[in-house]
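Here, each number is a calculation from the coordinates, and none is a lab measurement. Keep in mind that this is a model prediction, so the values were computed, not measured. Cβ atoms are built from the backbone, for glycine too; each structure is taken alone.
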Structure 1
Amino acid sequence: MPETVLEARMMAQILERECPNIKGIEINTSCPNISHDQNIEHVVDLVNTAKSRTKHPILLKLGYADPYKEICKELDGIVDAFDVINTVPWDRVFPHVQSPLARYNLNGGVSGLPITWHARKVLMDLAEMNLRTPVISGGGIYSLEEVYVRESLGAKAFSIGTLFLRNPLLPNKIVARYRGEK
């Protein structure tokens, strides 16, 4: 995530010039392990600056703690896709359990199966908005059945991350079954 408009401009220009074979640029505003400006206007400025400096598609990754509805409303039709969600802050998933990162003065984030409900909630919120921009859904996808749930909630594509750590072959099996059934 670029922290400033200048960083967003430089990032997009460097990727445009040095990496012509990439398929898109994803701006991730959702990491709970670093402090960053989640102000709606700031995120919009970062995206607009990056978009003005590249021909590559711009995806915006948002987290559960981001003001995702407001950001999506502002950037609907501007970004090429919204990628929701990345992580959920530890204390929102486990409110009565201290984070393992507390000894470093960090709250940390949770990914994978424990955030399935949060990911579904974000999709339901965005579906009510009737966005033109496609939504990619991630966070807690561990089965083909969950892919179908996300699809029914409005997701146009899916992202799988943590599952690769738990069972590296399962994501490919899910994709193969999905393609076979479609």
Structure 2
Amino acid sequence: MLEDLEEDAGLVDRALQKEKIAFTRIRVDTQEEFTNALENFKPDVILSDHSLPQFNSIEALKICQERKLNLPFILVTGVLSEHLALECINEGIDDFVLKSSFKRLPAAIIGSMRKKEMEDEKNRFASALKKSHEELRLLVNRHQISIEEERMNIARDLHDELGQVLTALKISAG
């Protein structure tokens, strides 16, 4: 949880506990703490306030994207203008919840986690499909080479047999 106020983090905790969502959280509020938590805590979801004294949610999201972390990233903020909401969604934030409506937070977390799981599954299927296509391409190439080699062998055999027959005819006629 990227949040500078422990009181707000406590409100998030209560909203999740009320819905009986089991969780372990770590609260950070600086870029250094955030990057350390990504490496050491290994979160399943990131809840981020937008404005912190030295850091913001867009910068945090970019760190996650640079590290190719496919984690649900949910903006939990007090005030969110339409412009900022659009900017955040365009940058890749999965969802946003206003602090005035924590009731929606559990659904946002569950929905974002399901979405990421489906994206991961889609990527696994795409990778498997790509691998299958490559294997099929190699098999078709190998089959084509085999056909060409067989044609060359047949041509060579025909050439040898025809040469023997012509030599035999030449000897007979001679």
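A few comments on the model shown:
- Entry that produces 3.5 once distance in nm of label points 7 Å out along Cα→Cβ at positions 108 and 148 is calculated, selected from 1, 2: 1
- Source structure (of 1, 2) for semi-axes √(5λ) of the Cα gyration tensor in Å, computed value 69, 15, 14: 2
- Identity of the structure behind -22500 (criterion: helix-only ellipticity at 222 nm (-39500 (n - 2.57) for each DSSP H run of 4 or more, over all residues; to 500), calculated), options 1, 2: 2
- Which of 1, 2 yields 0.00 [FRET efficiency 1/(1 + (r/R0)^6) of positions 44 and 156 (r between Cβ atoms, R0 = 35 Å, to 0.05), calculated]: 2
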